[in-house]
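Read-outs: derived from the displayed coordinates by stated rules, not from any lab. Treat the numbers as computed from the prediction; the structure is a model and nothing was measured. Cβ atoms are built from the backbone, for glycine too; each structure is taken alone.
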Structure P
Amino acid sequence: MAQSHFARNAFLPSLAALIGLSGGWLLAQSDTAAKNDAPNPFHPVEGWAQLPAGMGWGQVISVYPDAHANVWVFHRKDPPILEFDRSGKFVKSFGAGMFVMPHGLTVDRDGNIWATDQNGKDGKGQQAIKFSPEGKVLMTLGKAGIAGPGNDTFNGPCDVAVAANGDIFVADGHGGETNARVVKFSKDGKFIKTWGKKGTGPGEFDTLHRLAMDSKGRLFVADRGNSRIQIFDQEGNFIAQWRQFGRPSGIFISKDDTLYSVDSQSDEKTNPGVKRGIRVGSAKDGSVKWFIPDLSTDPAIALAEGVSADAKGDIFAAGVSSMGLHKFMKK
């Protein structure tokens, strides 16, 4: 049933491309299968991040560079939020004892750190928290430890994206019996609107694992359970769906609109014919330029679930099952 539904709606993004979007950007044909044969000009850089003595990696779920080329990492071990300078030297950490299940981490335009806590327990979790770069809590969204579908509660919040005007978007839902929606707030945390529900059609979701925003302010959603990226305007209007970037656990869009997508789940059951790894291409037209294959041949250990890149184009990948932070540079 899901396949026929997509077939009926596959024309929608193509029509949007034909009638044109502002700036002359054209959207690629939807439902294009992800390919495994794009060139790979990158090589791994082992041991880049220098952890302090006595500190080891937990499950590394998110990584995000800031405007100063420092790299922020979110992992499932206290302290959960770590900062490294551009050489990989450890700078500081914070957030110990505050999280149940760390998930998404984003650095906004002002350098503030947004972190989501996917689960709830003992009066903690089910929130999106805004920190200053020094670790001071500036804002919380959601009710601590309480799951729900309301305007002030989340159930499985995965990630945050912040628009140029400060509006806040939360990806709320990690599959199963959790929510399946995007929730929009004003810059001061007031609820504005929500859209989406569990399903396979346009504007429907199954595990909203990551969010990213391009230079035009379009919101990209890593709809992992449906093996696609969905694209919306900031009012929740559907623009397109892209499958050519694989089954996305993580997405990131740089200032020049390079789109990075990491696939940690594709196999012959979930996404037949598609290999795991990092695909790099264009957020403007959906073209895929490069593919870094997953380094692991073990189906239980994926390279990463989070991905980002710095201003030089060096790629950082956050490994949950691989339990580490990976870096790739151009050969």
Structure Q
Amino acid sequence: MHFKALRIDQHNSGILAQYQQMSVDELTAGEVLIRVEYSSINYKDALAATGAGQILRRFPLNGGIDLAGKIEHSTVPQFTQGQSVVVTGSGLSETLDGGYAEFARVPASAVIIIPEGLSALDVMTLGTAGFTAALAIHRIEHNGLNPEQGEVFVSGASGGVGSLAINMLVDRGYAVTALTGRDSQREYLQQLGAQQVLLRQNLSLTTLPLEKARFAAAIDNVGGELLSWLIRSLRNQGSVASIGLTGGSDVHTSVMPFILRGVNVLGINSAATPRPLRETVWQRIATDLKPSKLDATRTRIVEFDQLLDVFPEYLHNRVHGRTVVRISH
């Protein structure tokens, strides 16, 4: 059996991504073979396929860090043919063949049965972005956050993680302040429920040891100077979930926010989340963290053969929300 895949390989001194025909025997090892129905596009996917970032740790590999579909074959008893499943992160398109292929073979430990109340299209509208947003909220709430404690700050708000985090938080009763670099996204963020929308270029980031205590919590997709400012701007016992580093990887702070306000910095690594926690978070996504405006977050569905035309839009920050990729009909 042969099928279509978007294969990424080293070429001369760069990276070449192209569609190829493959056989199942050529896929990386795993106990579960999945017929892929949908995948999605994340910033990491664009970096990997264009060579703009070093994402793959071995070559060649199929791209795509997310996939949803039906089990075609399993060598382990907990999974059976025809079950609808989702895989996010877990080494896809880093050390394992990913979701940009009509078939994927993955370790059983990475496979999650899609919870009742969600479809394959839903889980790929969510994808790694939605799982990461939910994981961040889960971790912050585990640290004691509730809506009565005050507003929650979300940076990188118009991106996939930010958009879904806003919707989830608002549905849970939180007041959300959203930060974006594009004023054109203000209406979109307000539609998702953001109470206040701030423009990054209007934000004054001082270097005081402590800022005015304003936010009960924050979900930060930017890092760098902004994360440093957020740590200093949290209320007593506040937590910031650190997810991204588009604004830089260096964080400069003193110990004062930690010893005077008891703030917490929570690192969010969705790709390496242990299976029990992964199952817990997906169950929450299907229930109390299910976004009420998921369709609004899914800004488009593209066909499998359009991927190479879409990736540059991510590198030039021309997208918002989530893009789903239809792999098979």
If P(r) over Cα pairs in 5 Å bins from 0, in percent, for residues 196-267 alone is computed and equals 3, 19, 31, 26, 15, 4, 1, the structure in P, Q: P
Distance in nm of label points 7 Å out along Cα→Cβ at positions 60 and 316 derived as 2.8 - corresponding label from P, Q: Q
helix-only ellipticity at 222 nm (-39500 (n - 2.57) for each DSSP H run of 4 or more, over all residues; to 500) from the coordinates reads -1500; which among P, Q: P
Structure (P, Q) behind the derived value 19.6 of Kirkwood radius over Cα pairs in Å: P
